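Enquirer: These notes open a run of structures that come right after.
What follows draws every value from the coordinates through simple rules; no lab data is involved. Only a predicted model underlies this, so the values are computations on that prediction, with no experimental measurement involved.
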Structure P
Amino acid sequence: MTLLKILVLAVVQGAAELLPVSSSAHVIVAEKLMRLDPTSPEMTLLLVMLHTGTMFAVIFYFWSAWRESFLASKKIFWNSARLIAIATFFTGVVGLFLKSLIEKYLLGNVPHAEIELLFGNLSLISASLAAVGIVIMIAGWSHRRLTVEKNDLDMKGSVWIGVVQGLCLPFRGFSRSGATISTGLLCGIAKSKAEEFSFALAVVLTPPLIVREVIRLLQARHASASIPASAASLFYPGIAGMLLSFIAGILALRWLSSWLERGRWHYFGIYCLCFSLVVFLFSKAGL
């Protein structure tokens, strides 16, 4: 893989990962256009590194806000930690249940099938994009009609956000940030609080997902002697990609916060619907 392709993927991943438009959908389309295999171990390693860059972008961007919202006192910290733990628990329960359901009933005829086999399915990605686009538009329009916002997240809202985040995990195209922030808005939570909580969950969720992808890569290395050299060759270019995804992530977060606060959230939903059509056309063209 050339350095140029890695840098292109870094910009796409860094920007789309933190905007509510589904990074996976954009990255998979970009990979296919560049004739790359989204399910290969090499791509797994590269995306792990790019995800790491965007995770650090989230921490850097939200640290001051989190310090005020979650770390102002011991009481606030433990209450915030409880809500994050509750949401993460429900994410795990729903996500793992869906994963096992899909692997057993939809992929049951494929030996040793894993849900990752569906990640390159453009038709499924298109449907997921359309679904999250509708959710984002509904949330944006309904929140604009609210007269009073909740400044604090309660347990019910945390459970709903966790459940919806779990629904996002198996489906590439169903934007995690778009779905969770929209759920917060539908629960009547203040825009800034919904955004801060959504990305706090992302920081909690990302490391286990990174570890899982690294384990998959190591398993693939044991299965094929040709993978170690090709995967190792991506390390240093991947570092450059990680730095670029960090920068792109910071810029994307500034854009997201600006549009969210200005009541333009529904525009992201419109974009998702339009892009779902593009992805659908690509799938019909045999991309």
Structure Q
Amino acid sequence: MSGMEAETAIQIRVESPAGEAWRMFIRNRSAALGLILLLGVIAMTFLGPTLYPVDPFEIVWAPFTPPGDQATVPLGTDYLGRDVLAGIINGGGATLAVGASAALLTVFIGITIGAFAGFHGGVVDEVLMRVTEFFQVLPPLLFAMVLVALFSPTLTTVAIAIGVVSWPQTARLTRAEFLKIKQLEYVTAARSIGARNGRIMWWVILPNALPPLIVSATLIIGVAILFEAGLSFLGLSDPNVMSWGYMIGSSRQYIIDSWWSVTFPGIAIFITVLSVSLIGDGLNDAFNPKLRER
């Protein structure tokens, strides 16, 4: 092989960091399984209402019909005679929407506060960290219940309440990354050429701090889904919108006579949270430079 051919072969083997991280992620069987499960849940949510066009609030058969007893209601009916399968299919959209929205709000608040605290330091850092500690010592579920109770229990207020109580951990992680990265040479070089603080924060430091923040945001989605299920279970959700937590909460009094009304939505929540957790672990491994070198 000539020198030029060897150089070309070496160049072909070079991968971008994103491509290398994706290769590591796909090779992780648990992460790949989590991705498949999550894509399956998303597909069920978007395609299910078209393939199974049943209103989840419509009374379609006798109450407490067990699974397999009637072909028209494969997973049975709840205490009102509503189709459990229709509830799972249609409730997934609301549950995933609340989880994703709450995670985005959590990441936005956490990154904003953590970035300012870590970059500026001094008094700014001290004040913002005291605010973070104040929110961190509050019981998250109780605080979210108070916020939802003060306003009308809609999906929007539930998502906002979850985001407001869940950001402190993201803020601390962002602060730690900014404190570490702002001491590096390329940040000093950006300062020396006259880059403003805003540009250094959002265009120089933040892109290099994203990998652990992406992992954290992924895991927050699972936490937000559990939060939404908990609030819905306690009756603090929109009663006009079907969700998995609402299904469990509304049927909890009849769990002996209608175990399937609680079990199947619980399985749906379990699979979704498990898939998100597996994806988060896979991203954590994929973004770990030591594992990539290995």
Structure R
Amino acid sequence: MIRPARPGDEAALTHLWNVVFGDSETNIARFLSALYRPETTMVWAEGNHIRSAVYLIDGGITSLPNGRRLPTAYTYAFATLPEDQGQGMGTQVIRAAISRGFELGFCCNIVRPAEERLFPYYTRLGYDTSLSIVQGHVALSNRPVSTSSACVMSTNFATYLGLRRQYLPPTSTEYPAQYLQYVALTAQIGNGGMYRLDIDGQTGCAVAEIRGAELFIREILLPEPLLDKGIQALLIHFGKSAAIYRTASDISPARRIPFALAAFPQGEDIPSELGYYPFVLD
């Protein structure tokens, strides 16, 4: 049967997560402690045996061009046991999660498909509004930036929030503090964190961490002409030769890629292309 999770389901949820995603119990426990709420987690369960689950996380407030501010749920870590996949079980759990979110007062539900080929699957479930992002891969330049005109400094959570607000597009999502604190924690575990960037007299910000041989810049916000210089400064700071980055700084449609999808209650008048949602938990 499909139901919200209950206190005491944590062991079964941990087992499901470990089997499907392969994460360690330590990492799973860290997420459950920070962002998991039984009432916003939908499961397919038979007794204490959980066969499929998906988590609804408080994703903040999404602003629309008309000034409306929508409480937003982020659908995360959709998983079905391998032996139960292909039976429609997960589809029903996702649909139940969307409905559950609307019942709880969320007016927007965002999902980040693990692969672009999965977009049609989620579209069939009711996610019909696209969110795009600028994402790229950059190598360290043979002519690195001068440290006299580029500075990378660790910063605290409150300062980072203030820095990023000046660059957010009109239809972006303002994340709740608890969610961003978890993002910052995962970056720190990856030997990174939140940073202030001073580039040619302009101030920006970035969240970055090390992923294997590369630097993963979850977000970098600077005036567009200084974006590459900021990435180069981060590469030098971390001693890496290449970086993957995400940003809202470049508004060129040609550089945007499909990134996430959103669903809304029936009757909502929503733009076909929504805003900026970079901090998915990938």
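Enquirer: Among the shown structures P, Q, R, from which was the value 17.1, 55 of Rg and Dmax of the Cα atoms in Å, for residues 97-264 alone calculated?
Expert: R
Enquirer: Suppose helix-only ellipticity at 222 nm (-39500 (n - 2.57) for each DSSP H run of 4 or more, over all residues; to 500) works out to -24000; of P, Q, R, which structure was it derived from?
Expert: Q
Enquirer: Now, a different point. So relative contact order in percent (Cα under 8 Å, 6 or more apart), computed for just one structure, reads 21; which one of P, Q, R is that?
Expert: Only structure R yields this read-out.
Enquirer: For structures P, Q, R, which has the highest computed value of Kirkwood radius over Cα pairs in Å?
Expert: Largest value of Kirkwood radius over Cα pairs in Å: Q.
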